[in-house]
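Some structures to go through are shown next.
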Structure I
Amino acid sequence: MEEKKVIGYSELKNKVVQDKLTKIIDENKVFFAFSNEQLEKGLEEIGEKKENVISIGMGGIIPKKNLDNYYKQTKELNEWFIEEVKKLNPNAVICYELNNYEAYYTGDISTAYEVLKDYGFTKEDVLGVFHNRNYQLNKKND
């Protein structure tokens with residue numbers, strides 16, 4: 001019997017999801033172009049003409065025929081990710097994002113909360129972890 005590997009939030013977010021997103025990008029022939037030269041090179045690599053592609057923002061270009069599938073797959077990935085996050089230790093998830101957005105340094109939880117609310121966390125959840133961690137850090141330094 002194969003043992004299921006337990007992973008943490010960091011690996012889920014930064015490795016597993018990124019690998020799945022890369023697969024979606026590759027399958028849908030998305031490329032990124034920030035100049036006319038990069039656009040022409042990308043079009044050549046995917047075998048498309050300029051009139052057959054569309055921007056998805058942030059430099060992303062996709063064949064128009066793949067757009068619906070791309071949005072469907074990224075929506076499904078996001079929904080899957082949120083369900084996976086709910087299986088993890090909520091304090092670890094919140095603490096990760098508080099650290100990621102330097103809330104312990106700035107004292108401002110708002111940016112971390114903007115991410116965490118999408119996972120179903122309340123502002124009270126985030127503040128609870130924030131204050132508890134600050135208390136632990138201050139106690140350690142006493």
Structure II
Amino acid sequence: MSRTGRATVMTGKDFEVREYPIPEIEPGTVLLRQELGGICGTDLHNWEFQRIEHDIILGHENVGIIDTLGAGVETDYLGNPVKAGDRVVLSPSGGYGFSPSEEQPYLRGGFAEYILWNPKSMFIIEKIVLIDHHITPFVRLI
């Protein structure tokens with residue numbers, strides 16, 4: 001039986017939770033199980049000013065756990081080795097959080113249980129700490 005994941009979809013000024021099949025992981029991609037999702041100014045403005053004409057899974061600033069690595073994915077953007085179970089932070093890029101929600105492959109936005117991601121914009125995290133009520137991920141730079 002194929003797995004599914006829920007996502008919060010922006011439909012105009014409203015939001016609804018939908019369920020999607022988790023896509024097969026292609027070479028060079030990563031499937032993440034989302035832990036934290038940030039709401040950036042772009043997300044807010046896309047909702048407030050309705051700049052997107054299709055249903056969308058917003059979000060592109062996330063922290064997640066690597067669920068599955070596609071063939072050929074061995075390192076994060078900085079060249080640090082990665083494996084299933086590693087915690088990573090995502091850097092906004094590649095149109096994630098802007099693709100139509102009903103267009104395959106699914107789950108290309110951050111407000112979802114699972115995120116299909118490009119490893120060229122993920123960084124392994126050493127630890128997460130709370131500073132003045134803000135969550136701060138510390139990235140392994142070397």
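Read-outs: derived from the displayed coordinates by stated rules, not from any lab. Small disclaimer: the values here were computed from a predicted structure and weren't measured. Cβ atoms are built from the backbone, for glycine too; each structure is taken alone.
When semi-axes √(5λ) of the Cα gyration tensor in Å, for residues 39-78 alone is computed for each of I, II, which one produces 30, 12, 9? Source structure: II. State the single structure among I, II that was used to calculate helix-only ellipticity at 222 nm (-39500 (n - 2.57) for each DSSP H run of 4 or more, over all residues; to 500), giving -18000. The read-out was computed on structure I. Looking across I, II, the calculation of log10 I(q)/I(0) by the Debye sum over Cα atoms at q = 0.08, 0.09, 0.16 Å⁻¹ that yields -0.21, -0.26, -0.82 traces back to II.
Comparing mean count of other Cβ atoms within 10 Å over residues 63-70 across structures I, II, the highest value is found for II. Given 20 as the derived value for relative contact order in percent (Cα under 8 Å, 6 or more apart), which of the supplied structures I, II does it correspond to? It must be structure I, since only it matches.
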